[in-house]
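Multiple structures follow.
A short reminder: the numbers here are calculations on the coordinates, not readings from a lab. Everything numeric in this text was worked out from a predicted model, so none of it was measured. Cβ atoms are built from the backbone, for glycine too; each structure is taken alone.
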Structure P
Amino acid sequence: MTSEVPFPAAGWAPATFLGSLSPAAAAELVALAVRKRFGAGQIILREGAAAGHVVLLLSGFTKVATAVEGFETLLGIRLPGEVVGETGALTGEPRMATVTACGPVTAGLVGRAAFQDFLRRRPETATLVTAAVARRLRRSDRRLAEFAVFPAHIRLARLLSEIAEVCAVPHPDGSLELAVPLSQPELAAMIGIAQATVQKAVGELRDRGLVRTGYRRVRVLDPLGLRRLGDGETRTGEHESR
């Protein structure tokens, strides 16, 4: 097996599944995986398919989406170090969502039986799998709660700040360019608003000098200002009353 992704110097964030494992446990799990590369737009897991393996994201970012009444709904973004497809692999149920590469992705495919055996040998890792699922549910619940509380541009500011914290390319001027291509319909799906509404919300953030947008590209010009707005404050620190 080739060593395409350096280990353990892969830069996995501590909050990710691989990043939360001990170095020995992470090395053992990665050694069980068959490495596979995916290009931008390639499907890594398909909703409804049989769940025969889990996927370790060794490098690159992915989008997770589900089809609701024929329309694709973006559920979230997964970053290097995360595991996807673990629920289906543990329960034997079909895939619950489609996972697509946002750019070049190197993944490690671990068979269902091998993954379950790994969890049995290292029971502390089973707890971390549960914690990873719980974090995703908590983020989902929080976003649903935000739908009823915050106006669209605040929700968008919170979402873009969250994405920028985990997958953005910094520029010398302090701005951050999101490392994943995102369309306005995808942003609208993630915060539960109509496409026309997200266009107005994007315009609001642009008018405030917080972001610059292009085709499927978002650059956060003022990360601190965007975060303050998402927290319900104006750029001067006053409570957002609009």
Structure Q
Amino acid sequence: MNDEKCYVVIGGTSGIGRATAELYHGRGHRVVLTGRDAQRCRTIAGEIGERATGIALDLAEPERIAAALATIDRVDGLVIAAIERDANSVREYDIGRAKRLVTIKLVGYTEAIHTLLPKMTDNASVVLFGGLAKERPYPGSTTVTSVNGGITSMIRTLATELAPIRFNAVHPGIIGDSPAWEDKAAALEATKKRTPGGQLATIQDVVGAVDFLLTNQGVNGVNLFVDRGWMLT
């Protein structure tokens, strides 16, 4: 009996997305990962292994998503981890950057689901990425705070409309070993002091949360924080 499944990781060329793709490939499944650069996607897929495929895709161009994902024939799990970090002050507002981020998270995520829906198996599940800027905003976070709040609501509408496919979201806090934070030592130390136990969440913590949300059939419409308790303080 062939138990091979297919997992699609949008935003799978680095960090949490890549680690997620490696997890499912390591379990013997097919993995399709995407990123904006075609050559990088092929390179990363080759490094992961023979059952991995790389596809170039930019969620900020939703009209092109269907064509980019046309070769995918089956989806058992979909992880949309593609994000862009944006500090966009209202006093010095960059409309172009704001529109791009809103398009990626609210339109691009939805169009990727729309495109892949006919390929999803009966027990398929989807995990979207938000973030804890929605709970703890900072100067310049108006757009990212707003779109991450939108993800919180989006999974509920999707779980209702597209049942029995399950939809959940993971909201990472500050991830101590993420490349995005490697040059922000002062912020990392300050966050450690505010986190119970004095340790930051890791990439593997987030991957474990994604795996739980994808595979546990009893979990649906859930927004899961992964922050080691940072939001308690």
Supply the structure label, taken from P, Q, corresponding to distance in nm of label points 7 Å out along Cα→Cβ at positions 85 and 149 with the calculated value 2.2. Q
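A value of 15.2 was computed for mean count of other Cβ atoms within 10 Å over residues 61-68; which of P, Q is the source structure?
Only structure Q yields this read-out.
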For the read-out Kirkwood radius over Cα pairs in Å, a value of 18.0 was computed from one structure; give its label from P, Q. Q
